[in-house]
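Asks: Listed after this line are the structures, all set down as structure tokens.
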Structure 1
Amino acid sequence: MNIVIFAGGVGTRLWPLSRKKTPKQFGKIIEGKSTLQQTIDRLRPDFSEKDVFIATGDRYEEVLKEQLPEIPDDHFIFEPAMRDVGPAIGLAAFTLYQRNPDEAMAILWSDHMVKKPAEFRKMLLGAEHLIENNQSQFVLLAQKPRFANQNMGWIHVGEQLPEVEGIASYEFQSFKYRPTQEEASEFMKSGKYMWNLGYFVTTPRHLVSLYKSFAPEMASALEELIQINDQEKFREQIQTVYPSFEKISFDDLIIQKMSKDGVGVLAEDLEWSDVGAWESLKEALQEHDEENVTHGNVSLVDSKNSLVFNYEWKLVVGIDLDDLVVVNTDDVVLICHSRSIPKVKKFVEALEGSEHEHLI
């Protein structure tokens, strides 16, 4: 199976660590490794670097090859412009279609934590089994919900099917995006809803067919593009073609339009977390509620439920901190209440065109 890991987001909710030049997935924020490196680590030993493809912006070529020297050069899929996930997955699908249209392919993201990697690999192998045996055309990989999270997308599952590789298997019913708190609580009680991680397994042939059905102009342009054999001409053409695509999410472009026929769901408690913001990173790293989470040269006194990350040599001391986030880098110090984290993205967006634009 080929595994495509997407590593192109900017990650403004993890500012000031995550910047345009050095997005969150490349920052070594956990155990001295980036989340991208950890994503690849958790695939071993069932998958090797020869199974992995990296999809990202061409501006990150240097840092990618520095962090992932084991990945073959022709396994990097570079996008010349940010056009959201719809076009990005399309480019990956057509690229792998040219290599082997019927080999299973998985779509993963580089900015997540999975504390149960063995179960995650079983899930991938189970999805591959379903695809190869024509039991499903499109398999969604889901997390059994840990709490009534209204910020997650949810998958409504139907009848439970026989387990695959020891992983629970279900019929697919529908998606529910960002429910109300009351709806999320009902989802938890019902046992018929799972967290949607955005991971899925299919084949390039099936994915390409979805693009041809729901995004025919984009599909036609991508098909012409990947048939170019000359690398120099390909680079020249993609610089012209790719930026012309509509900026659109994969959900809006494909997922919400496709039939539920042939779609399956595998669900497990992977102890999965999205580390896309400081409060979610804290939740992923803490062992219990109200625990402090620190990184670097930090000393906390009479403090609780706070995250303090120090990327400089000077000691950061916190006294009587309660539910605060402190991030110290070489050019920015961020201090805010954890409930104010959503304002970080808006603040960073407001830096555009200002005297501090260089900090984005």
Structure 2
Amino acid sequence: MTPTRPRYSASALTTFAQDALAAAGMPEDKAQAVAAILIDGDLLGHTTHGLQLLPSYLREVASGSMCVQGEPQVIRETPAALTWHGRRLPGPWLVLQAMKAATEKARQCGTGTVVIRQSHHIACLAAFHQRATEQGLMMILASSDANSASVAPFGGLDPVFTPNPISAGIPTSGAPIVTDISTSATTNGLTGRLHQEGGKLPAHWLIDGHGQPSDDPSVLVAQPKGTILPLGGLDSGHKGYGLSLMVEALTGGLAGFGRADPKQGWGATVFVQIMDPEAFGGRGDFVRQMDEVARQCHASRPAQPGRPVRLPGERGFQLAEEQRASGVTLHPGIMEALLPWAEKLRVQLPAAM
């Protein structure tokens, strides 16, 4: 029998993360924002981008690589667009601030766009969208990290990109549609975790340094180094390659900071866009159209009996509701990785429920 993993109260985990960040020197408002987004990632099932990130964030704060004091610097602003220098401030907090600024612009102009250069890492993209969709707004969020490269362009062996995630939150009359995808076949978080655990990927999502497809994350550290394949893999990776280039343009291109500049350390360049359907065909018709698209997707005959078609984000919201009620199940090793930080910062680890 597989042993039952412990469950933890979502509020207790949030309080712990917030207290740990505050003890490390992060101001209360930023600590609250970062903790909330990390726990939302775990609630939604994105366990590589939830509390697993907290030890790394705490190391970045301790080293000074993550700045915790002050505000972003305005580089340029127009009625519908805003560019910030993020000053390597905490990424989740910066994105939440950018969403507020973009929403104000969208209320006035129909759309509001904020791009951020030199943010720190922004955690789980899917964790942000419901804050926009519950206001009847659509949101697109994308990020890249010019500090590193692990994804080769289609047909190449040398990495150029990070997994370059792009996500969208789409309001409906019920739960929103939230899609959060990497433009590569898998992520650095998952390959790193599996490499540490000695595991394999479910398919050949990597290519080794000799051009051979692989499911073994160790090829990413072998010599010559392998890379993650673009979304679509060896057959149709030109599609993921094109999406990666689009994200680079939305982030580094629009922000004016990216792969043409010196490396600044682990971080992100970010694109946040809010759209108010009222400024276009109207909110009522927007929801009517998206509800019908959702209805037709749900009505599509399942390819596998007993596995009905779901909308992007549907399983995550269901899981979050279950975990808020019965407790959050953390991936093995996360609580053990947090123990040294709890002792160092003198913050009590949450007890299992």
Structure 3
Amino acid sequence: MKFSYKEITKIYEEFNKDIDSISSDDLKKKYLSKKGNLKDLLKKIGEQEKEDRAKFGKEVNILKNFIEEKVEILSSSLKPKFSKEQIDVTAPFEKNTPEDKKPKLLNKLGSTHPLTQELEKILEIFQKMGFQIEESRQIDDDYNMFQSLNFPIGHPARDNWDTFWTEENLVLPAHTSTMQNRILRKYEIPIRVVIPGRCFRNEATDASHEHTFYQIEGVYVDENISMSHMFGTIKAYLEAFFETELDIKSQPSYFPFTEPDAEFVISCPFCKKEGCSICKYTGWIEIMGCGMIHPHVLTEGGIDPKKYSGFAWGFGLDRLVMIKNGIDDIRKLHSGELEFLDQF
């Protein structure tokens, strides 16, 4: 039997649908019991051709471990137990306060934060496109923040990216590009990696700006890579994320670590270029910065820019979540406001 991911992918997608609709006990019975879906898949390991057997078995076991972990988390034995007799000593009222005088509290155990929800969807899209995931750091050094990215000491462009520093001369990353040099050195070509992480900017906050936010970096390096590969890759991701076809265009920009540089612009997925409040009635939305990785950055990462080329991009996760869900103030995502979070 020839090796194929189709059966593995089918069970993975089916499980992700079932996880929101059936109980943990039913999930365990359907997938992990002696007659479950995974049992049939495990039997097929021996049916694979000799050279594919180990690879197929590895993928099946990854899926098995994933399902077992999810079922364990969802099992009732791991959920917190509450009873009417329990008293919440942190509640802002006394035990004998009349019910109509007590503040209204959300009667829920909790839910996944909208940023986490969308991040998981985004990473799944990129994994299906063949990208690996590498988490960014929340504190770094001057070399990875600036020097490795073509920001030499004294370069004026540093001022635009200056952020918070510690007494030990370490820096809180202003972008996930701080991981780029590590990625270039760690992975063998072809390199396809996305890097989610928290970023920090020394700026005032308002409805569209925060000093702390999340970003996702992308790095792609191989032979004969061009701008057309970059536009096609980003377009494919965004169409999967917004679940609609998009028109795209670019406009010039400047980043020291890419050349040429561009701002990636998409047709508004909500009004189809007719104009609405989300796109400020222009029909277009600027989504992210991107560009071909600068030869100096490739060289610093140990890659020959005469033989290889690549592209990189970085987009704000918070902003995409705001656009997709019609959120008008970025500060709500970090406020801890339960009535806002309860919508998700």
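Asks: Have a look at 1, 2, 3 and say which one yields 14.6 for mean count of other Cβ atoms within 10 Å over residues 171-178, as calculated.
Replies: Answer by label: 1.
Asks: For distance in nm of label points 7 Å out along Cα→Cβ at positions 35 and 67, find whichever of 1, 2, 3 sits highest and give me its label.
Replies: Biggest value here belongs to 2.
Asks: Output the label of whichever structure in 1, 2, 3 has the greatest value of relative contact order in percent (Cα under 8 Å, 6 or more apart).
Replies: Going through 1, 2, 3 one by one, relative contact order in percent (Cα under 8 Å, 6 or more apart) is largest in 2.
Read the figures in this text as sums done on the coordinates, not as results from a lab. Small disclaimer: the values here were computed from a predicted structure and weren't measured. Cβ atoms are built from the backbone, for glycine too; each structure is taken alone.
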